[in-house]
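These notes open a run of structures that come right after.
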Structure 1
Amino acid sequence: MAFAPEYVRTVLNDNFEDAKALFLDPLLAIHGAHLVMLAEQGIVDRGDARRIRDAVTAVCCETVRRTPYDGSCEDLFFFVEHLIAERAGDVAGRLHTARSRNDIDMTMYRMRQRDFVLDLLGATLALRSALGGIAAAHRETVFPAHTHTQRAQPTTLAHYLLGVIEQLERDGGRLRAAYLSTNRSPLGACAITGTAFPIDRERTSDLLGFDRPTGNTYGSIATVDYLLESLSAASVLLVGVGRVVQDLLLWCTAEFRYLRLDDGFVQASSIMPQKRNPVALEHARSIGSKALGQATAVLLTVHNTPFGDIVDTEDDLQPLVHQTFRDAVRAVSLVAASLETAVFDVAEMSRRAAEGFITVTELADTLTRERGLPFAQSHAIAAGLVAAHGATPDRPLVALLAEVSARVTGAAIDLEPARLDDILCPSHFVRVRETLGGPAPSRTAAALRVADAALKYDTAWLATMRGRLARADRDRQAALAAL
């Protein structure tokens, strides 16, 4: 069949190049696993299987990757099939017994997808580790937490970062769940209805490192939910990290001065010599947004397509999936690397935490706890104190407190200046907030221990999954050699 030049130029050439980069290794692994199973099931004679094996293992991946598309075949599958036939002769055709390009493609996609998910999980673990190290060093570092973009109450840097870490832990849970959904083998579903040959789908699943085969053969070919689950997990992660990056960039401004990136992560201006532009974080924001846009594009591409074998979920889509996860890993890794050597200005953060009466909630709380006032009255006294100080900033706070409290309750509340200073101290504000999950150093110390245990668990899980894939590769090579 001679393909039209326009079809070659606009579709087949690009698909061939994409497949060489993404799917050559999975394709050859599938050939090997399927061949071992055919021989073990007696579907292909052992002698023929050895000839086919020698032809498959003789395929040079580097040579294939350097080969330009010439229109002599439809895609990478037929190109590799031709190479195998050149070496094995007519017997090479037996390799395609009890399978289709459909189940081969779906298996290749899942093999690549599981790698993407594990790589992104690995990047999140590195970010969690970086944040945990910073949090451990800054359990006492107070700074103003913002609500509605306004300074609200003091907290600690550790408290803020632990909130981010918990979010990343949930991202890890979503990625692990997506991996488990992905890591099931469609091989053996054939075109869409399976086969009458006595194949062993469990065997090929094991040899390719899958947890088990997929179920329904129609759904094995038609479904795309496993892919969307992975992309959804990645999207939630990207949105969360992007919001944190926005804070970090704000902290890098001269107006905030909380955060200073290492020189290796900033760029200078071509005209303004005083500039230190925190471009690494800007790139992380931009790349993460790009990845999120690509993930959204994938969902839109497969939306309202038929539930079956269709190219919308295949050749044209897979490079976009790859780019989504590649950029997600880039963005998350860049944030982690930027923070590893960053320096926080503890003095400036503490100074800002002492401004603007952002500790006055604790005054209201103290009046309720120690004087038995209804909180509504305590709140009114605290608000009145702030207003009175704004009107007469030179008067002592204890005098203003006595006047305001007398006006609100009918009785003046007298506090020693040192006691009022302590109540309004940012460190005191943080120290007494021992709510579960709160910013008190005792609470954040415990939370850091939990976060460290979770990080170790997830790191071990990732190593186990990668180890299983490596072991499957070794088992498959050994089974091929034993034919």
Structure 2
Amino acid sequence: MTKRRDSGSRGRGPADGPAGGGRDARLQRELVRLWTDLVADREPPAIDRWLAHELGRLDGLYRAERLLLGDLLTDGVRFAPLVLFAEELRQAEPGTDPDRLADAWLARTGPELWRRLRRLAVPVVFFWTFMRKREEGADLPPIAPPSPEALAVWKALKAWAAASTVPAVRALWAGLPPGLEALAADRARRSGWQEADVLAFLDRHAARPPVWLRLADPAGLRAVRAELEGQGFLVADEIDGALAVSGPRGVFELPCYRDGRIDVQDLASQRIGHAVGAAPGQVVWDACAGAGGKSLQLAAALGGTGAVHATDLYENKLKDLRRRARRAGWANLRASLWDGDGIPAFGPEVDGRGGFDRVLVDAPCSGSGTWRRHPDGRLRFAVDQLDDLAAVQGSLLCLCAGAVRPGGRLVYATCSWFAAENEEVVDAFLAAHPGFALERQGVHGNPAEDADTTFTAVFIRSNSLGGTPRVRESNI
């Protein structure tokens, strides 16, 4: 079905014989049924959780066939804005200028994308999605034979997008929703991106980033890499000890994962952990730990000494973190509930030092930096959410700052590329906290690296509580 999944990789062998055609027909039926069920929801669901539930209920399909269905359904969501515009172009008068049509369409298209997408026939959605996927080298059969008219429109759309350097056009080609042009321009200005950087940043949203692995002990890199390649995995990239991999199955089945030598963590997320700068013997607070990928990274940086206190609002996430910490063998990680109301009582381990050596505030955010992996988030986002998010982020940052010892480091992070959640929160914090100096700030990952996009700001607390340190800014 695709260049990376031929009929053999789907698990079919000679015994399947002519049944192969029947299996393809079933896959197409399941694709139609699943998409119909997916868009029946009034709001786009979290696609990864939705697929895990729905695909798990299917009997008689090979694992690779389930993965194929999941990829196609995810891309139906990923390219929703492009699908809708393609239909607009198809129904326009012959010879319509795409630029003029796009200007009008972008101006009136906003949060109702999902509602409009639900109205389209399933074959229409997947015709445009398949055509877009072919630009990435996929060999996908259309769900219905394309009409000459549709193919002509596709060729015009492809030529228009490929020749354009207008960010709104390239964003649309990558499946990003309308209305982000000003936010992208602001990011480019703040990060010093050139035109090529902006276009690369937008274009990369058309595909998922690779799976990135973090090593518990970087000294074991050569052995882990040899094990991965011996198990049929391709190591596509290696950056600062992180490995980008693809393979015939999930890494969770591998010995190096089961014994805690590797964990799955995006490269841009690992950059946040590096910014904390945790060292052996220190005491660190990961205030918004979630499932704890960065908590585990920090525990590894401490080398089993000191302590990482990981807190979160949700017990189910902390339960998963405790399980992962046991697998990795980190006894220096403590996980506890925290509702964000006041600094928790951490006891003499922290109080005796006058606070934490390092505090990480990986704040709740829009998640725009993870839209490559979670395209459903694009369709739920509205610009007017940013003010409320920034208020929560600023409140958490100010609260957690009180737990940093004099001379200690405070790190603010998001998985967002919007300045309203990043630099603007930093500016407000500095204005209210003259005892902290900004050491550096900036974004990681896309477009410089094939990963998610994250942001970090690193502050140093003055050794003198009454001091007013000089603030200096720089991009990371």
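Values in this text are rule-based calculations from the coordinates and carry no lab data. Remember, it's a predicted structure, so these values are computed and weren't measured experimentally. Cβ atoms are built from the backbone, for glycine too; each structure is taken alone.
Please compute relative contact order in percent (Cα under 8 Å, 6 or more apart) for structures 1, 2 and give me the label with the greatest value.
For this comparison of relative contact order in percent (Cα under 8 Å, 6 or more apart), the top structure is 1.
Which structure, out of 1, 2, was Kirkwood radius over Cα pairs in Å calculated from, if the result is 26.7? Present the calculation step by step, with values, prior to reporting the outcome.
Numbers: 1: 26.7; 2: 24.2.
Only one of 1, 2 returns 26.7 for Kirkwood radius over Cα pairs in Å, namely 1.
Check the numbers for FRET efficiency 1/(1 + (r/R0)^6) of positions 283 and 411 (r between Cβ atoms, R0 = 35 Å, to 0.05) across 1, 2 and tell me which is largest.
2
Further question on the same structure: Using the calculated result -22000 for helix-only ellipticity at 222 nm (-39500 (n - 2.57) for each DSSP H run of 4 or more, over all residues; to 500), pick out the matching structure from 1, 2.
Clearly, the read-out refers to 1.
Can I ask one more? Using FRET efficiency 1/(1 + (r/R0)^6) of positions 123 and 339 (r between Cβ atoms, R0 = 41 Å, to 0.05) as the calculated read-out, with 1.00 as its value, let me know the right label among 1, 2.
Among 1, 2, the structure yielding 1.00 for FRET efficiency 1/(1 + (r/R0)^6) of positions 123 and 339 (r between Cβ atoms, R0 = 41 Å, to 0.05) is 1.
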